Structures are given as C-alpha cells and as structure tokens.
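In the part that follows, the structures are each spelled out as structure tokens.
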Structure P
Amino acid sequence: MVVFRETFSLNSQGDCDIIEITGNVADAVGKSGISEGIGMAFVSHSTAAISCVEYEPGLVSDLQNLYDKLAPKGAGYGHDARWGDGNGHAHVRATLQGPSFAFPVSGGRPVLGTWQQIILMDYDNRPRSREVSVTVVGE
C-alpha cells in the first residue's frame, strides 16, 4: 500500500466563491502513481468547504442563493460578537458543507460521474489564499 499527499494553493474572491478544482485534484492523483485506491481532497480552512457537483452557472447561482438563505450575512452570529470579524456566516456555511470530499481512484484517475466536478467553496467575507491537500491511498 502507498500513501501519497500533495498540496496546492489557489486564490478565491470569498463571498461564496465557487471554484472548480477537478483538474488540480486529478493532477495530484496522477502524480501519486496509485492506480487503484481512494482519494480525498481537504481544505484546511474553517470558512471554506469542498464538495462535488455539476459545475455550471445555474447550479453555482443556486448554491450561492441557498447559502444566503441558510446562513445569511449579518444575522447576529455569536462568532461575530466575540471576534468582530463579520464572518460568522462563513463559519456556519463551511460547517454545513464540510472540509473534504472522498472519491474512488481507478486507472490512476478520480472516479467521477459524467456531470460531477470537484469544487472549493469559499464563504469568507474577503478574498483569501486557500490550501487544498489531496491524499491518495492505494496500490
């Protein structure tokens, strides 16, 4: 069994910026040399999340609208009261979605459906640099 880990960085605009990272993840899986196994993409930030969707403008807008309803900005978050940074909504949104996405690896590639892409969602209230780790375990 082999364990491989690679990290990449990207810049986001914040404010529910949704960025497709499928290519970055697939590149890391390819570099691993692992043909069969399991992979995971993980964002090491508490105001960002990773998921898998059909990455197209309509759904991107739908997701942004959903999070505006579920955890609206300025809704009186305890985090904002304690820290005064105005990003309590971003922490709640990231917690709802989660920081990682696991996927099978076969033929040295992530196994995804025809309409599935891996995305990073940045909910913070300002542009940020984000770090994503891709770990692959297998043979």
Structure Q
Amino acid sequence: MVITGKISLQTKGHCDIIDITSQVEQEVAGAKINSGTVTVFVTGSTAGVTTIEFEPGLLSDFKAMWERNVPQNVPYDHDRRWGDGNGYSHVRAALLGASLVVPFNDKKLALGTWQQIVLVDFDNRPRSRQIIVQIMGE
C-alpha cells in the first residue's frame, strides 16, 4: 500500500533549518500502514532534507559549514544568467539532496535518540515549501 501526504511550511530562507520530525510522525501515525518506509521529499531546487541533532550549537555549526563550502558571496553563473542572487542556494540544495527515506515499525520511526528530520531552506528569501510524505508498507 502507498499513501501520500503533504506538509506545508513557511520558511525564512537563508539556511533556515526546521525540525519536521513531529509532522512526519503524525503522517505515519495516521496511515493505515504498520511497518514500512516513509519518503520525505521537498519540492523545489533551493531546499533539502536530512537528519541532524536539532540543537543550537550543531545548527550553528551546520550553517557555518555551508558558508565555508558553498559561500554566498562568490560569482555563480546561475546569478549571471537569471540575476536572482541564489546560485549558491541551488548548489547547496543539490549537495544536501531533496529526499530522505526512513524505515518505521509499529508506526514508530527508526530514528536515533538525537536524530531529527529537518528541512533546510537555502534560498535567499522566505518561501512557502511543500514537502511530500510518501508512506509505503503493510
């Protein structure tokens, strides 16, 4: 069986990191599936999904890592073509990835104690984000 849901969020952009674990858990809890996998997929090309320990120190480290590795203030061909200044956002999102698959059993996500599911919005402005949650199993 396959069940598809959606989570809608408003983000701040600029490496906004939002814990969506509880929303994913709610989708799984409401599904008529006991065990399987849940795929979390963000639509758009300037955001990504991953797991992280959602605590202030690590969130700061994570944001700083992106600035070191894919800085905002260097030239991007995308910006020259479109003039929107978010070339770095596209590169960051491509590196992080748009989806994540998490197994679950007895309607409980198989996450570690300090592991949360997060949406990271890299764009250079606030956005309305749609996250597709597809649950498969039996």
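Coordinate-derived values only; no laboratory data. Everything numeric here is computed off the predicted structure, so don't read it as measured data. Cβ atoms are built from the backbone, for glycine too; each structure is taken alone.
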* Check the numbers for distance in nm of label points 7 Å out along Cα→Cβ at positions 71 and 103 across P, Q and tell me which is largest. => Q
* Structure fact -> distance in nm of label points 7 Å out along Cα→Cβ at positions 95 and 127 gets 2.9 when computed on, of labels P, Q, structure P
* Structure fact -> When P, Q are compared on distance in nm of label points 7 Å out along Cα→Cβ at positions 87 and 119, the highest value belongs to Q
